[in-house]
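Each structure below appears as structure tokens.
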Structure P
Amino acid sequence: MALKGLDIFKLTPKTNCKDCGNPTCMAFAMKVASGALSIDKCPHMSAEALSTLSEATAPPMKTLKIGDLTLGGETVLSRHEKTLVSKTLYAVELCDCMDEAKQDAVIASIPKVDYERISERMYVEMVFVNHSADKSAEDYVALVNKAKALGRPIVLSCTDVAAAKAAAKALKGTDFILDGADAANYADMSAVATEAKVILGVRGANLEELHATVEKLEAAGNKNLILDVGTASIKEAYANAVEIRRTALKDGDRSFGYPSIVNVAALAKGDNHLEAALLSLFTCKYGSIVVCSEMTYAKALPLYGLRQNIFTDPQKPMKVAPGIYPINGADENSPCCLTVDFALTYFLVSGELERSKMPVNLLITDASGMSVLTAWAAGKFSSSSIKKFFDEFDINNKIKSRALIIPGKVAVMKGEIQDKLPEWSVIVGTTEAVQLVKYLRDEEWKKSYKAPAADGAPAAAAAAETEAAPAPKKVIPAPPIVVTGPYKLEDKEVKYKGHDPASKQFVTIGERIHCISPAIRKAMETYDEGPILKRAAEQIAAGATYLDVNIGPAESNGPELMQWAVQLLQQNFNNVPLALDTANKAAIEAGIKVYNRTNGKPIVNSADAGSRIDNINLAAANDAIVIALCSADGIAKDNEERMMHCHNMLERGLALGMESDDLWFDPLFLVVKGMQDKQMDVLNAIKAFSDEGLKSTGGLSNNSNGMPKHIRPIMDSALVAMCMMQGLTSAIVNPCDLRLMETIKSCDVFKNHTLYADSYLEI
């Protein structure tokens, strides 16, 4: 976009009326600049300002509509720069040069590929109808009418003006594209397209001729265009597609700022394998419409999967729609398997359920696209969210079976879910999807199933009737805290040395007391001190400033568990300062009540600019530090959006009486594998925080997720050095990573935050 957020803000009414749905005109301007909002959402914008902004904020590639389908509107070359917005559409070619039997066969094949993947319909969106020079207009119209019966948008590939007019007349009232304007006939073809109010496809012997023809059409007032990259050779078509897109997006040449069409059927010349490869190639670079000779499932399954991966927002997890998914002919009497909406989880679980050949209802609940354990730790997959899902989707009335199988990795939730859904028999299933086949075939789930009574009483009541003395729900109370004295790790005493809050030294927040770790999760379930004290000692000995204590959602015992953990750690390690990490606000408040501030304020981990902004209120009310994630609904698209969230949260905190130093802003560190192009944005965001005198932090080790273990320390230490030189003041890391800690201490020397001595690494 030509204009930045501040430029747009200057043209707004500056009344903060909120009629656009945003709290301030500045917030509105920032969203317009990021592409999240259209300028017409402001009802009070002057006509002059609207005119100025419409042109300036328009994407470099025009957005075109054909029926419900969208073409163009792209602003970047790579999905990792921001996101690609209009997916490639596929068309199957028909030609009046085919005999009638062949035509009918192609038409019959088009509807056969039609399926759903991750809540998206996969099918042939368009029909490409080609006119041969030696065929009459009547022959062409007859074929067009056959294609019309499919009910899909048609691309008329025709350079003959008379045939084009006749075909356009036959398609009157439908959605179609006329592809056939060139240097010789552009004026007549433009007249046909204009009269029919359709998109006009433009061709050229080369890019220079194509550009000149487009300029002439634009001068005549036609800007409803799509560009044909040509079929002279694969090399030339590919080069043209790339050059057109680069010229529009990088050079700002709006005469090439239109979607493109690529006929790979003509390029492949009957080679089916080559055609499949070209379909993939031009899906990536940069066909808006790609034409093939046929679409079969063999072509479609990998091709549509590729397209879906490319044309999804890389900053948002791939999700499936929540709901009931019957597998293997399941009905209302079939057992239910419950899991989250993360696409990979869905495919793994559904695939294994199908392989079992057993009828099962797969229940998908909204977990913000997170995996099972991640969603559970973040409070997105909890007994409360599951109860809400059951209510919203009316599961109790739609499903008569009362067998609910939950993932084995969250077995700890069984009691909480049973309390929320007493009429169901909650069964702990397998820990891995691959185990489901045997589990279902052997009917292992029935061993734990308690069927409802004959009178329809809840499962819990039925169980009570069939058991003489039902065991009460096991509740493990928090035991008294045992102070071990100076904790010994490999015969060395470990004692927290203290931290000067006024120091400029880098603050390391140890991340290893986390409920996702099986050992820590089990220790928290049973109040086992040993694993938690050991992890704490290791991190403190390695030089951690704070320890992050992530107890997960802990819906049933969150306050009790957090108080136990806080007291356990602080009493055994000289009041080590802690970050209280949970989605359970009551647990954070409980932890703060018993927190000793001798060595630093508690940290509330975390708030954001969306649904968790009230955690800033919690921090303010308790004189705590808060980690403020610069995000709302998903990762910010760019740094303007990050800074908008930052300023919104800073304003909230200051209004509540907080000091700016008590808000630590998190740009959200992104995984290098898949989001490499976004790493410099994160670094620039840290610099922006620093330039405004703000403190910053974040889960730095997120960047190396998915990398081999021996690579992660290299990447983490390199990144922390770059971040510290940009002004990063803190990070949530693994302090037991020696390379990382040595890098942090060395950077503190270079930044003059610690006095150099030959033994500085031992300090």
Structure Q
Amino acid sequence: MWDGWDKIPNGDRMHLIIAEKHIAAKRIANILSAGKLSQVRVNGVDTYQLQAEDGKKVFIGLSGHIVKLDFPRSYNNWQKVEAKELVDADIITVSTEARIVAALKKLGKEATRVTIATDYDREGELIGVEALDIIREINPDVHSDRVHYSAITPKEIIDAFENVSNIDFNLADAGHSRQVIDLVWGASLTRFISLAAGRLGKLFLSVGRVQSPTLALIVDKEREREAFEIKSYWELYAQLKDKKGNDFTVQHVNRRFWEKQEVDTLVSKLGKKAVISEVVTSTKKDKPPIPFNTTEFITAASSLGFTPASAMRVAEALYIQGFISYPRTDNTVYPATLDLRDMIEVFARGTFKEYAEKLLAKETLEPTRGKKETTDHPPIYPASLAKKSELNEQEWKIYELVVRRFFATFAEPAVWETIKAKFDISSEEFSATGARLVEAGWRWYYPYNAPEDRLLPALKEGDELTVREIEVQDKETQPPGRYGQGRLIRIMEELGLGTKATRHEIISKLYSRAYVHGNPLQPTKTAYAVVEALERYAPTISKPEMTSRLEADMDRIAEGQIPEEEVLQESREMLNSLFNDLEKNKDNITESLRAGLREDKVIGTCSKCGSVLMVMRSKKGSRFIGCQGYPECSFSLPLPRSGHVVVTDKLCEEHGLYHIRVIAEGKRPWNLGCPHCNFNEWQRSQQEKEEGTQEQNTVGNTPSDEQGKRTKKITDIKGIGKVTAEKLDNVGVSKVEDLVSRDAEELAKLTNISINKIREWQENIV
């Protein structure tokens, strides 16, 4: 407790507690007040207030960062301000949550003490300091302190407020340096590359300090797959039958035969009898897993179908509700301060009662330990008992995963009984292996991705068996697999790319910017073009060493070893050196990018003239698939009005066109498929609607003849009269198909028609 607090009369005390989010502030307030709160709106922001014996307490939640870093407005014009100028440009702080900032200033003016109760990590510390800086603008002498907690539970919160500490300004500086570095690198390089490629507006090409080397990893993997030489090989199997009638399969010990003739020769000499030449039995122990840190958790959640971003989103929600501990942690060792037996006893009732009781019956609880041990937060653990009815389906899946993993870390190893047997068939050696789980151990608690038993009948050396069938399987070698999201996060961690808090966000950005699609991740032609240009003319950007070095420097800031300004200066020097190379090779970069980007627009071959079909834009901005044989050939197909169009490697057998996928930020990807098939289907649906309407009119229903034809003409759409139709025609929208394919926002700007009205028309048509 702050010593000066007691010197202030109770009536003059105002203790302001700042949490990272509104819901966290509400939960903390309820815990500390036993629910005896009043809800008061301050400048439109809900706060929770309590008149206690030691003065007034006010709880307020932020919305994460309530300010952001940016360049002055004079740097906004991409055409007039060179990208390199951003490297040494001034950086300003801009409010992003005006109401919260105003509320902080009003409350801060009254406050005699401010306690930062944001998440305890680099970002959380910075968020807290940002709020404190706003308060100190109008109350520079206010006392400030910090509370640390890893779960929003009564015990953790009460302990935290009884043991306040100082704000870690070094940690906040480390978070601030990351913001500055990422802004400067991202903005300057993105502007340079986008201008070089001629991709401006919504079509800009994003480049980032962490994003670009991560993208290079994905492209490198795809190159490895493309360079892979597929070879044919053959495997030889025999189906055997013992005297009890049990069937099982054995394989020739050579495993792979690279010459078909060799296999055929062997098959011709194999007889109908097999003799067991060797049987070896043994046991194998399968060690229990280590506690969850963020990377381990994301990897496990991916096997349940969660993307890293969705897994973290759900985990955050569970943390805020007090059901699990803080999900952003590198730690894989439970600290000694955790009462592990008490934590398990919480689950001695409810869904997990049977599992908890079995663990509690053990004399000692010795959890597994991972290699990473930190002091900020413990590994992810279940903080309280939840009922299935309290959570939605996704929340329950993640909660159960965390509970079961926690239990598994205290369990015994799983024990497998293994059998390896060899068989002689006409002097050729075959083999088979079997495995049976004899002691479930930790797998009883944590049944995810469990291997299945591979059972063999009872086997004894010297026994004869009947060869029922000989099978030769034709196979091909397969290229290395693409990175799944969970695997990619592990690789990023190993290479020092990003942090536990940012890696999943980086992957989400690659998707939203149409650099990758699918899972496992497949790079688009645009990704190839950007990575190849960077690797050739500015390789520093595409390699992990640079960003890993800066990450290490930021860690040193957090530890108080070096000042923030030293790292920022080093970053600027690195970036200036990089720009020297970029500017020297600007023409080559432009040529390389535009050639590569052109490939990403190719859909296939025109069925009418044989020319190339490509994604195009009209002079007025509408997007469509057009023929390069224009004007001789006018074949075209419509495209969705918004979202990134990604050309996949899947080919339509009927039309010879590549399938396309549409990616829009904040929405699920839309697999449109073959654009020709899709258009045909749309035409059929419109025809069916028209025929249905005409049939209704025939039997005397209300729609008029004109309404029955509303899909034919622009003016048949409700709300589009002659004047509006002329406005649309002036910007190239004369047909219903044109209206469907245009971007609503763009069309609104060009016509001064309400964007909501345009979207309503488009939705009704679709």
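Read-outs throughout are calculated quantities, based only on the coordinates presented, and are distinct from any laboratory measurement. Predicted model only: the values in this text are computed from it and were never measured. Cβ atoms are built from the backbone, for glycine too; each structure is taken alone.
Side notes on the structure shown:
- Each of P, Q could give Kirkwood radius over Cα pairs in Å, but the derived value 31.5 comes from Q.
- Of the structures P, Q, the one that 3.4 was derived from, the read-out being distance in nm of label points 7 Å out along Cα→Cβ at positions 99 and 507: Q
- Among P, Q, which structure scores highest (criterion: distance in nm of label points 7 Å out along Cα→Cβ at positions 355 and 443): P
- Source structure (of P, Q) for semi-axes √(5λ) of the Cα gyration tensor in Å, for residues 427-618 alone, computed value 49, 32, 16: Q
- When relative contact order in percent (Cα under 8 Å, 6 or more apart) is computed for each of P, Q, the largest belongs to: Q
- A value of 1.00 for FRET efficiency 1/(1 + (r/R0)^6) of positions 27 and 155 (r between Cβ atoms, R0 = 41 Å, to 0.05), calculated from one of P, Q, originates in structure Q.
- Value 0.70, calculated as FRET efficiency 1/(1 + (r/R0)^6) of positions 283 and 435 (r between Cβ atoms, R0 = 41 Å, to 0.05), assigned to which of P, Q: P
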